[in-house]
Structure 1
Amino acid sequence: MNPNQALWEKGDFTRIAASMRESGAALVKSLGVTKGMNVLDLGCGDGTTAIPSAQLGANVLGVDIARNLVAAGNRRAQEHNLTNCRFQEGDATNLQGLPDDTFDLAVSIFGAMFAPKPFDVAKAMVRVTKPGGRVVMGNWIPNDPTLVAQILKVSSAYSPPPPEGFVSPMTWGVESHVIERFGSAGIPKEQISFVRDTYTFNYPGAPSELVDAFRRYYGPTMNAFEVAEKNGRGGALLKELEALFNSQNKSPRPDATSIPATFLRVTVSVS
């Protein structure tokens, strides 16, 4: 199996996505999605941004490499009676089967950044976007002090070194890399803009419960715990993550978690 597919099918990302719904809907509202637009959501998970886009009247296709998340997305679309939203399995590095110049907006929020071959990802997103359309990415930022960058940083310290030739997903959070990748797809840097934005994880439980959800359902964290436990360091990893989540929690209630995380929002104008 494709190792990226195995990673994202390993857990059940829907359990983490539940904490991201409010920020997903708010982000979509800021994108100028209107009725009748054709929207691609790449690395869509179970539809945190695809579902709100369809609720605004867009025709939405969600593409994800994880079959369990595609199935979950289609169930959610049915539950919301959204006949204008469907999900299918696909690989962000080639988008095979999707015709050129199809979408008014191609969105990938913390999705395509995790695919290998980043230059192929940029090329594929530009290819399927109509002239005059936009590509919008949300990417975590390397060494950022907020939650997700720190989860990945902590987890990597307990994991074996990546294979030779591995390109870190976090490089999508570096402006120069983004410019280089879309430049290779024919986009001049003047048509690429960046802004720091915030995504908030809201969870109806204490921070330690959200850590437990990441431990049990989020592929990268699951892998880190498996390796840490083999080395007798599982307790140390748990302690480090619980300290991180507690220190970043902004909720005044002991039984709730609200943690803002900074990300790089990339907007590409396709001509």
Structure 2
Amino acid sequence: MKIPFYKFDGAGNDFVVIDNREGQYRLPEEEIRQICHRRFGVGADGLMTLEKVAGGEERKYAFEMKYYNSDGRLGSMCGNGGRCIAMFAHLLGMGHDFDFLGYDGPHDATVMEWDPSVLKGMVSLGMRDVKKCDIRRLENGWFLDTGSPHYVVEVKDLEHYDVVGEGRRLRHRADLFPEGANIDFVEKDGDVLYVRTYERGVEDETLACGTGVTASALVTGMGLNIVTRGGGDFSVLYSETGDAYTHVCLVGPVSLNFTGEWTSSAR
């Protein structure tokens, strides 16, 4: 069986995306790992399927996003993945604005720009509200959930920081995060916020992380001029309503890398 796919990235955070509205593809964990493998597969930080919404809510939501980490397991919400799958829906002819379901509930997305000559654009993604009481100080950082759990630590000389080594150590601190966490290291430089993220499920540093950028912006109060290893152009817009951050919106770049077909043995 041949499975058509699109390969996207959001500032280097890359994904294989499949249209599964007919429900014909059921990929086991092992095959998802193979597809995401950077030497023996397509290569990606994760795989997403665009699914038909079940339960009679088709009129309410355009689609459902299923996100799998590169380890093959179903993951939590992915901010860059959500922006990429919104662009995918746009290229499938579904419009510019979408309400869709993710792991953590409803999201809205808007394709702000798309240049077909270079296959690049910008997408805005509505994220979940975050209550201030749910942002907890733990040792040297802050823990919060922006659709995925994140631990944000401010460091010096981020460019030369051991993100992989320290990120792996913290990610497995069961006394702090019984279910694990993504680890974000941040550094302020004037009005610019630099962010590097070690992601669970990938078990490595990724070039960008949308939920991590969002978490870092809320913790530091710096929502504009956010730069990741994969580039800049990120911003996080939000409102403060006393006890919560609401109307949280992640804006950033999306690129279509290539399209192809994966030959699958799955049935």
Structure 3
Amino acid sequence: MLRYLLLPILLLVASCANLPKEKYNQFDMDIELEEMEGHTMIQVKNPILAPLRIWVSSDLDTIQNQLSSTKMPIVLSPLADTSIQVLGLGLSRENFSFRIGIGDPEHQVSVQSLALPFQQGASYNLMQGYNSKPSHNTDYSRYAFDFDLEIGDTICAATSGFVVGVIEEYSKGGKDKKWRDYANFVTLFDPVSGVYTQYVHLDHMGSLVELGDTVALGQAIGISGSTGYSTDPHLHFNVLKTVNTGQIMISMPLDSIGNYKVSDLRRGQFLVND
């Protein structure tokens, strides 16, 4: 029996052996500690053009007890900053943990229709739609779309807004779920509707926009690829809203996309961006 089991095990190890050694963030937080008059000030700045939520905790009981009196999460407006004061000196970043979540649950979301996320005149196959296997069955991706864009095809903004996240440094992907955290993507925020859109599996260095850019509806924002957890080259397009739970953001449904009513769409259907 061992000789028959050995090959699948070796294949599984090989599929994960080339995972990137470094993980990238879609934006970098500016967090500094400053000592003054027996206190330590934790200074935090929001670097993006969208609200942010921040949870702060400490591995030191005396500091954690103080932080417990601060309402978490702390909500920061776009580009805003704040300071948290704790009694104690000689503290370092290693004594604190920071959990960051994009968005403010109090921001009402109102969107029923978005444009297709590819060039006008182009047509692509719907590889996977709502609440479907193998990967659109979690709160984060339940209402995502997978379109069969090839490597090098152009991705376009399905809504206007601001670029609030970019990862483009990864160069590989794989069919194992362990690749899930190694995809390139762009995140946009539309402050009018309150919705976030995410464009995933971009090619290496495949973003055509930068953090903080203002983006127009239909603008080219990226080059399609197959990075991260990807069985074949495609665009994973997800529409997200902020929630007041541990999930932080969840996928949300649309009534229509482009000229198509979502309830009428079927896997394998070709969608044209007229």
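Bear in mind that the values in this text are calculations on the coordinates, not laboratory data. Note that the structure is predicted; figures quoted are calculated from it, not measured. Cβ atoms are built from the backbone, for glycine too; each structure is taken alone.
Computed quantities for the displayed model
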| item | result |
| --- | --- |
| helix-only ellipticity at 222 nm (-39500 (n - 2.57) for each DSSP H run of 4 or more, over all residues; to 500) derived as -2500 - corresponding label from 1, 2, 3 | 3 |
| Highest-scoring label, criterion being Cα Rg over 2.2 N^0.38 Å, for residues 111-214 alone, among 1, 2, 3 | 1 |
| With distance in nm of label points 7 Å out along Cα→Cβ at positions 63 and 103 derived as 3.0, matching label from 1, 2, 3 | 3 |
| When FRET efficiency 1/(1 + (r/R0)^6) of positions 23 and 223 (r between Cβ atoms, R0 = 25 Å, to 0.05) is computed for each of 1, 2, 3, the largest belongs to | 3 |
| For volume of the Cα convex hull per residue in Å³, for residues 55-150 alone computed as 130, the structure of 1, 2, 3 it came from | 1 |
